[in-house]
1. Matching task: 2.9 is the computed value of distance in nm of label points 7 Å out along Cα→Cβ at positions 19 and 35. Pick the structure from 1, 2.
2. If you work out distance in nm of label points 7 Å out along Cα→Cβ at positions 51 and 67 for 1, 2, which one comes out largest?
3. Thinking of 1, 2, which structure, once percent of Cα pairs over 22 Å apart is computed, gives back 23?
4. Check the numbers for distance in nm of label points 7 Å out along Cα→Cβ at positions 11 and 43 across 1, 2 and tell me which is largest.
5. Quick check on the output: -4500 is helix-only ellipticity at 222 nm (-39500 (n - 2.57) for each DSSP H run of 4 or more, over all residues; to 500), derived from one of 1, 2. Which one produced it?
6. Which of 1, 2 yields 32 for relative contact order in percent (Cα under 8 Å, 6 or more apart), as computed?
Structure 1
Amino acid sequence: MSDEKVQWFWNAAPNPFDKNQSPTWTPYSGEDNKIIEEHFQKKSLKAELKNHFIYFSERMQVQKQDFHRQRPIKREPPPK
C-alpha cells in the first residue's frame, strides 16, 4: 500500500477571487491537512483549524475572527 496522501491547498494569491490573476495554491501543513481530510472523510460540513474554518460544500477557508476573509481551497489526490 502506498503512503502517498491526499493534499489540501488554499489560494494564497493577493486577490484570490480575481479571475485575471493566476491562483497561488499553497499546501496546508501536515497537521492541518490531516484534520481537514479526516473531517472530509467523515462527511462533516466543516473542519476547524486554529485560525480558520474549512467549509467543504463551498470549498472555502474562512478566518474565524473575520468571516469576510475567505479563500478558495482545493483537494488533490495523490499522483498515480
Structure 2
Amino acid sequence: FGQVTSYFFCSLTLALGCIFCSKLLHETLLSYVFRWPMELFDTTPLGRVVNRFSKDVDTIDNVLPMPWRMVISQAFAVLA
C-alpha cells in the first residue's frame, strides 16, 4: 500500500510541477515578446518566433521531467 501511495503522489507532484513550470515559461516568454519593438516583427519571420516558443515549451514538457521523475520517485521510495 505504501508503494502505491508513494507512486501516486510522485506522479501527481511531477505532473503539477510540470504544468506550473510550462505555464510560467509561456507567460514569461509571451510578456517578453509583447515588449519587443514592432520593427523586429517586420524583419523576423513569424515562424522563427513560434519555433522558439515551441522549442522552449517542448524542453519543459519532455526533457526536464525525466531526471526529475527519477529524483522524485527515489525520494518517495525512501519515504515509503
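A short reminder: the numbers here are calculations on the coordinates, not readings from a lab. The structure presented is a predicted model; accordingly, all values stated were derived computationally and were not measured. Cβ atoms are built from the backbone, for glycine too; each structure is taken alone.
1. Numbers: 1: 3.4; 2: 2.9.
Going through each structure in turn, the value belongs to 2.
2. Numbers: 1: 2.1; 2: 2.6.
When distance in nm of label points 7 Å out along Cα→Cβ at positions 51 and 67 is calculated for 1, 2, structure 2 comes out on top.
3. On the way: 1: 23; 2: 43.
Value 23 for percent of Cα pairs over 22 Å apart corresponds to 1 out of 1, 2.
4. Values: 1: 2.8; 2: 5.0.
Result for distance in nm of label points 7 Å out along Cα→Cβ at positions 11 and 43 over 1, 2: largest is 2.
5. Details: 1: -4500; 2: -28000.
Source structure: 1.
6. Details: 1: 32; 2: 69.
So the calculation was done on 1.
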